[in-house]
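Input: structures, listed below.
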Structure I
Amino acid sequence: MALVPDDVPRLTKIGVSVRVEVGAGFQANFPDDAYSSAGANIVPASQLAQTTAIAVVARPPSESEIQALPEASILIGFLDPLRNRELLAQLANHRVTSFALESIPRITRAQSMDALSSMSTIAGYRAVLLAAEASKRMFPMLITAAGTQPPCRVLVLGAGVAGLQALATAKRLGAMTFGFDTRPEVREQVQSVGATFVEMPPELQVEGTEGGYARDVGEEFLRREQEAIGEHLATVDAIITTALIPGKPAPILISEEMIQRMKPGAVIVDLAAEQGGNCELTKAGETVVAHGVTIVGPRNLPAQAATQASQMLSRNVSSFVSLLVQEGNLHLDFDDEIIQGACVTHDGQILK
């Protein structure tokens with residue numbers, strides 16, 4: 001859900017009238033009566049078209065739903081603007097002003113609106129649970145009468161928000177954790193969650209992009225990066241991959257040849273599956289076994305923790321809406337770097 005009952009009063013206090021579609025929050029454990037008690041109006045989907053602004057989790061699924069939006073209305077949600085150009089064209093043609101949550105600048109003033117970090121936190125946590133479920137090993141070290149079982153060794157590729165949360169979660173489960181990243185400046189962050197930072201040769205160290213994404217570095221660099229990663233694959237039991245490049249296919253960090261060198265029974269959870277995957281054999285939405293290695297390609301991991309994902313996203317959305325409203329009226333100040341950065345269509349134009 002893009003808004004939960006606890007955040008409804010935050011909006012009504014600034015003069016916003018809140019409408020919620022009938023039954024929309026049920027699967028995330030937010031019943032209609034909780035919204036009503038918080039001050040929201042429960043309405044059928046047909047009445048949502050009469051609103052000034054609509055907050056969604058992800059893009060509208062069909063052109064007919066876009067046509068149902070009032071002209072000059074506002075749409076807020078994860079719109080994936082760099083890959084969904086057709087969607088932006090439809091929104092612009094219908095003169096909808098749309099704000100992509102993933103385009104909100106990652107600056108100090110916008111931290112409370114950083115929905116991308118919120119969802120990455122949940123994805124990193126859930127990825128480790130998927131790895132633990134798919135693995136035939138237990139994560140912690142066990143000292144028993146039948147002997148000592150060593151801890152599972154977990155390698156996380158990419159030390160952004162999702163990667164750091166994955167490292168922290170794996171550590172809490174008792175695993176021995178290792179974090180890989182080409183950015184030397186994240187060493188302390190990796191170490192702060194109890195993981196060992198995997199050193200890269202100096203020529204493979206690069207500065208990160210704004211927002212913590214992987215940088216598009218070219219095929220030769222990727223080949224050498226694969227070689228550096230390959231040295232560690234035979235020693236680990238589980239790998240979480242998190243590298244993404246905005247608007248482009250995810251970089252291939254693990255080739256099929258590299259998989260052949262991994263332990264039988266090892267697990268890869270590829271958080272980049274929906275953008276093609278960091279593993280050459282990843283299939284989005286599927287779990288495959290190749291050369292004795294289980295490769296999990298999850299879709300929409302935050303939905304697997306729908307209650308807390310909704311709570312976090314709701315706080316991000318309500319904070320952003322509060323920026324758009326002054327004294328109960330909509331006020332789009334395009335001199336504000338947050339509003340300017342997040343806006344992808346306005347006045348019939350595609351802005352990104």
Structure II
Amino acid sequence: MKYIKLHSDNQILLNENEEDYISKCNEQSYYKERLSLLRKVSRHHKKQNPLEGTCPACDRKLSASISSSYKYFQEENDTEVEILKCKEIIKKLQGEINSLSKQINNLKEQIQKTYDVLKKYFKHNISFDSWLKNKVNVKLIHDIKYKLGLLSAEKNSIENSLKGFKTEEEVQISRISKSKEFERIFLGYIDELGVKALKEDRYISLYNISAFPSQGVELHKTVLAYNFALNKLIEKTEGIHRFPFMLDAIFKEDIDQSNKKAIIKFIGKNRPHDTQLIMSIAETKENEKVIYDYNNDYFYGKAKLICIGEGVKERAFLTRYDGSMEIYLEETQNIING
């Protein structure tokens with residue numbers, strides 16, 4: 001126990017001396033850099049002597065006033081004082097570094113000697129050195145086996161979790177099935193809206209569509225059919241939460257009345273029945289009767305109508321609240337709280 005305590009104390013002292021050694025070396029390096037900078041300042045400062053120096057920009061003689069001369073010699077004196085301080089600190093640190101270096105070397109030699117004595121110890125034909133190596137190997141093997149066990153358990157846990165997911169092949173098969181179902185619904189809706197049939201795969205395959213070839217009203221109807229087909233596909237998917245189906249500006253500004261009726265008839269016929277449908281129509285106060293006709297003809301009079309801006313104000317949805325919609329706010333709050 002005395003041997004172990006002595007060995008431990010020497011090792012602690014060695015670590016402390018090595019940390020102190022590194023700290024002193026870093027401090028000395030700082031002051032060496034500072035000394036180098038001060039010497040550069042001193043060299044440049046000599047060229048700014050108001051009695052003999054010239055301006056580094058225009059080479060004109062510097063003014064030799066009393067104040068400028070005093071300032072020059074004061075700065076020169078300050079620089080020289082700082083240089084002397086740095087030299088003294090560097091010299092002092094070098095002495096401390098040399099002393100620490102000797103202590104470190106002596107401690108290392110002492111530790112090595114005491115350990116060499118222990119290494120020579122034999123019992124039952126086993127040296128301490130070989131016994132220690134065997135102990136270390138046994139510990140390493142135990143730690144490796146323990147970590148392997150943890151990794152194996154983690155691997156099994158991940159593999160069990162992944163079993164709940166489909167493989168890449170299963171995903172592709174599922175996508176093909178969904179794409180075919182979407183294509184059937186989509187083409188049916190396009191035909192119902194009176195749009196020219198799409199034949200290329202890039203326009204009808206769910207996972208390949210990026211744009212449509214049509215323009216104007218035809219494009220508007222195609223996009224409407226696409227959204228309804230996608231929403232219908234989501235409706236048929238089990239185990240998911242359904243949000244309200246929202247359609248903004250179902251009429252384009254250049255759509256004639258016959259196309260408007262075709263669109264509103266399509267929406268009324270194919271609207272989802274498992275979730276709420278919210279849509280907006282841009283109409284003026286003069287066409288208010290038309291909106292009521294749409295509700296009666298295509299939604300059986302069950303649609304709740306909200307006229308934003310009373311049909312006369314533009315961008316009324318973003319205007320300052322005047323307290324006129326208190327009943328809707330209360331109703332919304334009750335739905336949230338309920």
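Between structures I, II, the greatest calculated value of percent of Cα pairs over 16 Å apart, for residues 266-305 alone is seen in II. From I, II, which structure was relative contact order in percent (Cα under 8 Å, 6 or more apart) = 21 calculated on? Of the structures listed, the value fits I. If distance in nm of label points 7 Å out along Cα→Cβ at positions 98 and 162 is computed to be 2.2, which of I, II is the source? So the calculation was done on I.
Ranked on distance in nm of label points 7 Å out along Cα→Cβ at positions 146 and 170, which label among I, II comes first with the largest value? The structure with the largest value is II. Given that P(r) over Cα pairs in 10 Å bins from 0, in percent, derived from a single structure, equals 4, 12, 12, 9, 7, 6, 6, 14, 18, 9, 1, 0, which label among I, II identifies that structure? Traced to structure II.
Matching task: -23000 is the computed value of helix-only ellipticity at 222 nm (-39500 (n - 2.57) for each DSSP H run of 4 or more, over all residues; to 500). Pick the structure from I, II.
II
Each value in this text was obtained by applying a stated rule to the coordinates, not by laboratory testing. These numbers were taken from a predicted model, which means no experiment stands behind them. Cβ atoms are built from the backbone, for glycine too; each structure is taken alone.
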